[in-house]
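Colleague: Structures are listed in the sections that come next.
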Structure I
């Protein structure tokens, strides 16, 4: 996927002839300084924000996982999934595989924050889409729960091989999840560097630590 766009809010230029190539069927991480336009980029891709430019190929079938779960409060977990995909066997398969079958008849108000995000992830992946956008979906969770959901996300990716774009401020998480890591500059944002990460989905080692330090320096520089 090739993205070329410009975007401004009044006099604030977020992107000016911005260009990024997202790798298909890979987990792409977007990192950069706070306020550089990472969330705005996802909104442009999803068609939630206007922009000048083009995205090739265009698609209307996008799964989106927000910082908050965005579940329908008046529907049970099962109904929240069914409204996205009516195939009961697929819903049941995902609920069982990710150990949340016991939540199927509960309402969002009865779930913990981690449980809500697990269901939000499943909902995005059972949609008939080839592109998944994730806007810091683990930001509000504690450290251990966030990493548990990272492992779930890896399993979802390996199961579906969908193209994924994950925005995060967490460099350690980017090193673990990102098969391709795109580092953005301050506004107006440019891609400072795109790095192929052969250590994605593996425990930290010396090479991972070296990449972690490189990413920190790129963000700070």
Structure II
């Protein structure tokens, strides 16, 4: 699981916080834009798996992910362009397929390797799967929720297109990260979850009921799942 979790973290980082509006525009305008994005994903994955740079099967699999991720995104864009069906279900299917391709690492010998070290503090923390899993949930739900919520709003309200308000994006990320942290932490920290809504108060912005409900449910579900895993 060591390699899998770091590749999954790399995927979420590349798909959400690192995929800026400029990169998204390049993806929709030029075929090579999808491979620019998949290249960023592979670079992040390689950096997170630096102890295995000497293994040929790592580079083979990163090349596979570069091609599969790029072609999948390109096909999704072509499909949306022809059918105008950029729905929440397509978004979720896209993520499931990306994770399925990453899961194919279990077919390789590198998936059985465990990197352990206790020489220095930062290397020790890097080797801890619990920390990587924790960060994976924070990035995947904290940042990914900013994309999921507008898709759900589009479906529920029958909106013509997906809209992601910048102010909701950042306050929503902070809210979900705090909820996940409180719910997943051992003990009774979850009782402080209602205090997280002060984030919305200080943001001085209005939020739809749908966005609030989806954001909270996603964060609580993520926190509960993370608590069970850890």
Structure III
């Protein structure tokens, strides 16, 4: 996370997501090679300390988020990707794969998971994260929200085993994130709404940081998920 990320309206959700992803990597460590699909700026590369070859693929015009430190993809999706949804890699090209904050934007999640499984070697792991209660973003390419029950079914349909799933947040974190998210949207729209958002935001920034120890309260209300899946031998 860049210094700007610490004052972001989405600080709390990203902090909790990274914490859950760190727990997932600790519980199911990876070594060797990994392909990060939809990698953007590779904001979570540092969490995969055992990976010696970390590569990413994304669209030529991938989303740049100033809350993250600079990084870029190693490969671009081919021009026909949105018709075929086929990754430009041979079967079992990598030891592991990741798709972080990606599946909600894919119109065919079963196909997406099947492709991740295809390019991973038997016994390899697939690391996922996705939002659950979160404002619409990157429209019109924001299609789905999944419970952990839904992800289990999707994984099984793609021939993958569930190693573990982690929830982030709770009622406290969700309420704060929805409010700060609306302030961010108002700021982006400019004009008088921007002035109101800038005036209202400082106490909510402080609240995001103060609520980190209490973000789990009301855990049946889920902010986001992290999962690790495994391709059987």
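The numbers here are math on the coordinates, done by the rules we state, and not lab data. Quantities reported herein were computed from a predicted structural model and do not represent experimental measurements.
Colleague: For structures I, II, III, which has the highest computed value of Rg/Rh (Cα atoms, Kirkwood Rh), for residues 50-129 alone?
Modeller: Once Rg/Rh (Cα atoms, Kirkwood Rh), for residues 50-129 alone is worked out for each structure, II has the highest.
Colleague: Tell me which structure, out of I, II, III, gives 24 once relative contact order in percent (Cα under 8 Å, 6 or more apart) is calculated.
Modeller: Checking each candidate, the match is III.
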